[in-house]
Each structure stands twice: as structure tokens, then as C-alpha cells.
Structure 1
Amino acid sequence: MAVMTQAQVQATPDGAIVFDADAIAQAAFDPDWFDPDHWRARDAAQATAGGRGGAVFVAAPFGNCALRHYRRGGMVARILGDRYWWTQAERTRSFAEFRLLAALRDEGLPVPPPVAARYRRSGMTYRADILTRRIENASTLAELLVLDKVDVAVATRVGTTIAKFHRQGAYHADLNAHNVLLRDADVWLIDFDRGDLRASARKWQQANLARLKRSLLKLGAARAGAANLEHAIWQPLMAAWERGMAS
């Protein structure tokens, strides 16, 4: 059953924070909770791999969370680093992802519940962070692939889950094997930075799937040959996705 996110906005001296009031059970959010050093000083932080700088798992008083600082990639990172151009609060990367995760969660889709997000503005640029609930005891599709644990059953569950998102018009800007989490029979999609909700269309949905397939090949499925990937993983994934889209 879907759980509604109780979003509350809190002004700060250099920006703002949006947080789920139910998640922290407090009237205000401590800005220090976005600082990895705050948690390291309390032996409550654990670095993770993946992504641009990855995330930090923190054992917060309101539950275990993943803390992520937004960082640019590519050539522009050499100039702007972790800064983004300012337009308005709701268009910051952090607020936009928090709102999208809240909307997807409210629709019952399997995403990590958003806990809080913030931006810190400096002139015409800003920096941003987000805290989401940690999915405990889960492995990424990439990790399972390296361990040769991606079989027809796993591929089918992944395809079925992606179809659920696509039917709701949920666009994932970076659908790759690192951003698919699995635990037993459950599957989640994580990291919805630059994602959005849009009208259903095969063009962007197929582009999502093609990106995922490229990541599977890059991460090692090609070691057994492209034909094996196609037969053992990709065909059952796509068959499940097609069934899911038709339901």
C-alpha cells in the first residue's frame, strides 16, 4: 500500500531543505545531517562505491539512510565541479528528485523513500544533497551480474518492475545495472536524478532499456558472449517487460 510523503520546507541561511516530517518525527531538520563528517565523527557512516563519488550510508537516529552529494560528470565538471546553475528552488536537482521520489512512492512504486533534500545557493550557482532511506540487505544488479547470479528469474523480475515504472510514465535518466536493487523477490529502482514523469511513449522507454542493456554488457555480461546475454538475460527481461506493459 502506498504511503504518503509529508513534505515540509525549511528555510536556511543559504538555501532551503525539504523533508518528510513523518520520516524524522521532528518539526525541523538539522542541516548537519547532510554532512558526512557529522556521521563519521559518530562512527555512523560507511562509504559506498558507484556513481560520481558514490553515496554514504549513515546510521541516523531516524533510520539508516543513503546520503548523496550531487556531482557533475564530464568536461563541465572541470569548470563547475559540484555547482549547478541556479534558476529556482523547485528546479534544483535535489528538490526535483525529492519531489519525484515522493510522487513515485505515493503511487506505490518501489523506490527508496525520500527523507530530505537541500540546496545551498551562492550567487548564480548552488550545491545540493539528498538523503533517502537505505534499502537494507539488497544487492545491485551489477553486483549480482559479477557473481553470475543473474538468471531468468532475476531478469524476469527486473523486466516486470521496469514495466511498472514505464506504465506510470516514470522516466529514469540513468537506468543502468548499478541503479537496480534486488533483495529476494523484490526489485527497486534508485537514483532518479534528472528523472521525471512524462507521457508514455515507446521511444523514451526503449531508450531506457537500451541504456540498461549497454551497462550489462559493459559490466561483464559480454564475457560469456553477446549471444548468451541475449538468450539468458535480455530476452526474458524484455518478455517480462512486454507482458507488464500490456497488463
Structure 2
Amino acid sequence: MEKYLVVIPTVNERLSLPKMVQAVLKHDGFHVLVVDDASTDGTPEWVKEIISSTDRVSLIERPSKLGLGTAYITGFKWGIQRGFRYFIEMDADGSHNPDALPWFIKEIEEGVGLLIGSRYMNGSISVVGWDFRRLLLSKCGNLYASLLLGLGLTDMTSGFRCYSVQALQAIDLDGVHSTGYSFQIEMAYRVDAAGFKVHEMPIIFYERNYGSSKMSKRIVREAAILPWRLRIERLSGAVARTLFRKKYVKEISG
């Protein structure tokens, strides 16, 4: 059994997926799980073909477009049940470089709960192929989420990241309902709140070569609202813990 599970959600990624999967399989110890949301371009058919020639690729087919967040949650649960120790999120469109996988594993095996591949570390912007408007939206959105939640991270929406199984098991995965970029924000928050280290490492992000972006106004709105909801949740929890301690002290002293 490989220790490392790469979860790749797909919706019509037939042109780009084969190259990504083959590049991942060049690294020993990695297994690929494709979670497909009703692709109509032959994506699941190609995955089934490669499954017939290797036991390092698996496929979950879902009946409709159920969202990025639920695709990852489905993949995490599948991998936890099968004993994987580390879980890597990757896009199918070529935006993430599989050659960085060994670096992710080297760092996370030193006791990190979540390692995020950041496009914005050390005051730089490591993105190839985006226009200024999209860069500005991403950079400002990440700063906004990080400041609100007090996590000190530069890239909370990055979809190239690695979790330890211990971190995922400490989270109520059924209670994570965010999709799109807000899913990435919520997961970073949940891992930190569970007491695990959340670190970043620099990566270079490449704009997709095929297909179209899944970005929408709904995804942007959700990403804008979620940090406030999580911040209120954190503050509410702190208040509840304070009241409990006061009650407990009063009871044992009275």
C-alpha cells in the first residue's frame, strides 16, 4: 500500500488529466484517486483504461457536479478507510507541478498537519499566465481571509496542499460544507483550530492549458463571507470556554 494519496477532482478534464496522472506516478509511493463529477468528455473512461494496467490509480464517479469541496471530502474519507497516511490535493489542469511532490512529503513528515503550496511567499507572486485583475483579486482575497482569521498565511486558497491523516481525522469532515476556494480557507482554519501546525512552502502556479476555470460569482461570494462566519465561530467558542471555566471555578470553590 502506498502512503501518499493524490486526490484529483475532475469535470471534463480528458485533455489534461493523462499527463498529470503519468507525472504523479513517476514518483514512488503515490496513489492517484480521481473523483469525477459526471464528465461527458471521456474523462472517467480514460481513468478506467489506466486502472486496467496499474493498481496505483482509482476512480470514484459521482452522478452530477457536487462541488470541489465535497469531492475532496469524498476522497479523504476513501483514503482514510484504506490506510493512507498523507493526502495531497492537486488540480487536473496542469496548474500544479507534480515534481514538487517529494518536497511536500519531506516537510510534512516532520510533523506538520497541513502544508500549503503558496504562490505569494516572501513578498513575491509566483503565478504564470494570470492577468493583473485576477492576481489582484487572489492576492487581496488571501490577505483578507488570513487577517480575519489570524492565521498569518499568505495563500489560504491554494489548491496544491498536503494533509496528514491525523489532521484530517481530527476534523469533523461531515461538518465541512464549503466549496470552491472557500473550502481551502475553511480546511486551513479547521486544521489550525484542531491544534496542528499549518505551514507553507513556495510553489509556481501555472494557468491551465486546457478547459476553462470553474470560478464563478457564487464561489467569490462564498469566499468573502466564510472568513466572517469562521471568525464568529472562533469568538463564540472562546466565550463559551470562558463561561465554562468561570462556572467550573465557582462550583469547586463554592
Structure 3
Amino acid sequence: MNASLTAVRLSPSTLRFVGIASLTIAMLSLLLWFERDFDRRFLLAHNALRHDPAVVALSRALTRFGMSAICLLLVGSIAASSRFPALRQARPVLLVVLLSFAFATLAATALKEVLGRARPIADLAGELNALGKHGSPSFPSGHAAKSLALALPLALTVPAGFVAMRIVKVALLLIAGLVCYSRIVLGAHYLSDVLAGAAVALACVPAAMAAANLVYTRGNVTPEKLNTVVRRLTLVLSALALLLPFL
């Protein structure tokens, strides 16, 4: 790839980690699904939390607004990059973020329809204190896949050599992790569903990175031209932040 063009890369060790982690988590999620007992007991163990109004309100807020918070954090990081040079490394990753989100959304939706696992409330009627109704199948969790697909590209591709970048990475992963957990607290998903969503998100990062590099190469996006691209991507990400709570 031409060195004068914008590119996003994963180190060989990180790429191996992503591949191994994605496969391992996917296998674990399937094992939990087929074994069933632990999945059910883990979900039912959260019944007490569903009687706490504060926990329920927080979980619902995370489910509805968590992905928007991740988008806004990314937008804020780009806006702050003029003051914190370490954050400039995140600029070309915005395209990877959007492609990763798109790929994870498509993959999770397709897998839901193909696998057709019933939601916990259908399997555990009378035992599960579920909050809300859900029309789509359960496996994998779309919220887990999409929230992690938004957070993982920057966390995996940008070195954490500076305090500002470490703070952004921790915040992104923390919010995404809380979104994942909120789905269990609300009784919307089993643990295996959430793990499967995480596996999907991990698998989508290298694919999104390859697609982004292809776009940068074909568009002859130099570091100078990247400024214009980033402004457009920031607008798209801002619009996504506004739309996600209603989707």
C-alpha cells in the first residue's frame, strides 16, 4: 500500500488475538446455548435486580442510549484532537468504526434469522421476571454486537501510549460492556447471546479495516485529504448518535 495514502493497520499479534478471541468466544457461546443449564441459571440469578427501580432505569438507559454515548465519545475525541495530538491517531479509524458497525448489524441480524433462537421470556415463562417485549430472535445479541463494533476498532488499532488515548479506550469499552450487561439485567438475552454478539463484533473489525483501507486507496486519500473525509464521517457518526435511540 502506498505509504503516502491513509491506512489503518492491526499489528500481527493483535490480528492473531482478534481471530483467536472471536473463535473462542463464539465456541463458548454455542457451548452455553447447547448446555443450557448455566445460561438459564445465570439469567435467573438476576431476577432480584429486576425488582430494583434504579437498576432497571439505568439498564434501560444503557440499552437505549449507550451506543449513542459511544458515538458521541468518538466525535468528541476527534473534536479534541486539535488540542490533544495523541487523539489524532483516531481520525482515520472513524471509517473503520462505521463499517464495523454496518457489518456487525448485518451479520447479527442475519444470524438471528437463520438460528431463530427464542427469547428467554419464551423459554422461561413463569420463572423469568423479564422487562419489555422483543420481537426478534435472541442469538446473537444485536446490542452487544453493535455496541462493541463501535468501540473495538479504536481500542484495537490505536496505540495507548498517551493518557488521553487510554482514557478514551477505557471509556469506550466500559460503555460497551455496560450495554452488553444491561441486556442480561433486563432479561432480554442469555449470557450466550451476549458472548455471540461480542464474537461477531470482533470478527467484523479486520473485515472493516480491510474495507476502509480499500476505500482510502481507491479514493487516493492522503493525510491532507483525510481532513475532509473525517469531517464527513463525523457528521455521519453524529447523525447515527441521534438516530440510534429510536431504532
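Structures compared: 1, 2, 3; top value of relative contact order in percent (Cα under 8 Å, 6 or more apart), i.e. the largest, recorded for 3. Structures compared: 1, 2, 3; top value of FRET efficiency 1/(1 + (r/R0)^6) of positions 81 and 153 (r between Cβ atoms, R0 = 35 Å, to 0.05), i.e. the largest, recorded for 3. Computing helix-only ellipticity at 222 nm (-39500 (n - 2.57) for each DSSP H run of 4 or more, over all residues; to 500) across structures 1, 2, 3 gives -9500 for structure 1.
Who wins on distance in nm of label points 7 Å out along Cα→Cβ at positions 25 and 201 among 1, 2, 3, i.e. which is largest?
Going through 1, 2, 3 one by one, distance in nm of label points 7 Å out along Cα→Cβ at positions 25 and 201 peaks for structure 1.
We did not get these values from a lab; they are worked out from the coordinates using the rules stated. Treat the numbers as computed from the prediction; the structure is a model and nothing was measured. Cβ atoms are built from the backbone, for glycine too; each structure is taken alone.
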